[in-house]
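Have a look at these structures, which come just after this line.
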Structure P
Amino acid sequence: MTAVMPALAIIGSGPAGYTAAIYAARANLAPVLFTGRQAGGQLTTTTEVENFPGFPEGIMGPELMTRFEQQATRFGTVVRQGCEIMSVVKTDAGFELKINDLYQGTETVEIYHAVIVATGASARYLGLPGEAEFLDGTGKKTGLTACATCDGAFYKNVEVAVVGGGDTACEEANFLTKFASKVYLLHRRTELRASKVMAARALANPKITPVWNVTLGGYQTDAKGKLESVTLLDTVNGSQRPLAVKGVFMAIGHTPNTSFVKATGVKLDADGYIDVEHGCKTNIDGLFAAGDVRDHHYRQAISAAGMGCMAALEAERWLAAKGLA
């Protein structure tokens, strides 16, 4: 069954999505926000957030996202919890969204005039046993993350490891030397994939020790659930050995959550991120993108929120120009 719905759909419930919802709702657009499978986005897998403005004492990631939602709904945003967008198709009537309600177990199709895509990007992990407990947002286990900028300050004067061999891994390792006493750079080959400049900078840092031809085989925690060591697997001879570290930072890339929107013909860059032509406007009229789904440089909650604001303002102006708002 197809129904004509309000003017604006916002897909994604991280800082970009909820900020877009706050601005759109205050403009009386009555936006509908679809949370997807992971309501609150990547911040719900983070413990304490210390670098978001306005919280000098820090705030837990899940609590911060709850406040985002409360502010958005206060101004009239309709939040569709547990609703995952399976596809977006551009039609003469607007944007046709195929919606999977994870709670009801039903699929419906709804049409919106404009869409803001704010589905973020998912950090890649290794899928090792026990990994999910580090990432469930409860703090049951701590010591595994994919954001040195977010969490590096929690690892002062201890030894940590960075997994990866590209520019991001080198950047993370260098950044972590501001806090950690030693940073192990774990790579499955004997040569970094990073640019020559980034690789040279990392290898010249006296606090960074490269460990070649290894990958992770497991995590070990203490009685309180804090990481105390990892198992290294030798990629050449298959041997195993322990490495005592208090933190592991994954830097093996991110996957932008864009598969559901490809049918619109939206332009993606070489890495699969949504390409924007100006501000948050894409090449598809009425389709806007904000946050990590289009940004693989900054990947911060505050920059995502800023783009959410931009996308909402641009969507409001677009709808007004069309006589749809």
Structure Q
Amino acid sequence: MSKFTIAIHGGAGTISKKSMTPEKEAAYLKVLNEALDAGYKILEKNGDALDAVKAAVIELENNSLFNAGKGSVFTNAGTHEMDASIMDGRDLSAGAVAAVKNIRNPIELAYAVMRKSEHVFLIGNGAEEFAKQNEIAFEPDEYFYSEFRYKQLQKAKKINETALDHDINIDESSSAKASEDEERKFGTVGAVACDANGNLAAATSTGGMTNKQYGRVGDSPIIGAGTYANNKTCAISCTGHGEPFIKAVTAYDVSCLIEYKGLSLEEAMNIVVNDKLLKIDGDGGMIGVDAKGNAALIFNSEGMYRGFCSSDGRREVAIYR
């Protein structure tokens, strides 16, 4: 039996202590701990890494603090379009969905695509039809409604901008995103795990970008970009400005550096996050585990909602750098 570990994230960006109330900070730390516990309890009972990451992400999707599931941001049309993916490192099986509406837990639907279809990636109406056939839970529009998120959309529309995060404070009197640098957060959620048998899994879920148009999809549901798991190397879940992460095939790039150059998990993640991504304006971060149960949580922004727990007794939940 090897060391088992789970790591989670709830978004990265310009997250400063001065912009956080004690009450809000406590709320974030509480749900991060709950998500960690949900996944770790499964690993403790010799459960699968795949089940652990799904359980952790469901906890985060069910909390409106994060831009996934219940807390998803509004599109330009005033709807919610959600993306998610999950991958099993044992055999590279994967499932992903994009631009789905009214799905309570998009990660559940991604898991169903992996387990109950011959496909990897389903989108939009077709994915929703598949969800109905497989009895995935739907919720009415009201479930996803938040006054804060709605005001955020109105501000973004007023200045005709697409916000890259779930908690941006756009100055209504400005013709630009005046406070983006102060309050820029990417609210994607994710989890990675190594179970007691050395199996790896990764899962990622997001509501995308405030005021997004044209059916825009970021890196989160794209296998190899936002999510990747391979027992030979690592499991990775990313959070950040999706377009650069897609261009860099970010999650798979970490795996390649481990497999072909023999780098450690942390070395590979550092190169991708703090060198390759920065060169193409890729703000954000990622979490990773390897088959020995080592974990790394690396970001090039001011903060990242994150945490990990390992069977060697190590545990950490943090927000700031």
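Assign the value 2.4, calculated as distance in nm of label points 7 Å out along Cα→Cβ at positions 101 and 245, to the correct structure from P, Q.
Q
So if we calculate distance in nm of label points 7 Å out along Cα→Cβ at positions 13 and 277 for every structure here (P, Q), which label has the highest result?
P
-9000 is what came out when helix-only ellipticity at 222 nm (-39500 (n - 2.57) for each DSSP H run of 4 or more, over all residues; to 500) was calculated for one structure; which of P, Q is it?
So the calculation was done on Q.
Looking at structures P, Q, which one was distance in nm of label points 7 Å out along Cα→Cβ at positions 109 and 285 calculated from, given that it came out as 2.9?
Q
Comparing mean count of other Cβ atoms within 10 Å over residues 61-68 across structures P, Q, which is largest?
Max of mean count of other Cβ atoms within 10 Å over residues 61-68: Q.
Quick check for you: by relative contact order in percent (Cα under 8 Å, 6 or more apart), which of P, Q is greatest?
Q
Have a look at P, Q and say which one yields 0.95 for FRET efficiency 1/(1 + (r/R0)^6) of positions 37 and 117 (r between Cβ atoms, R0 = 25 Å, to 0.05), as calculated.
Going through each structure in turn, the value belongs to P.
Using P(r) over Cα pairs in 10 Å bins from 0, in percent as the calculated read-out, with 6, 25, 30, 21, 13, 4, 0 as its value, let me know the right label among P, Q.
Attributed to the structure labelled P.
Read the figures in this text as sums done on the coordinates, not as results from a lab. None of these values were measured; they are calculated from a predicted model. Cβ atoms are built from the backbone, for glycine too; each structure is taken alone.
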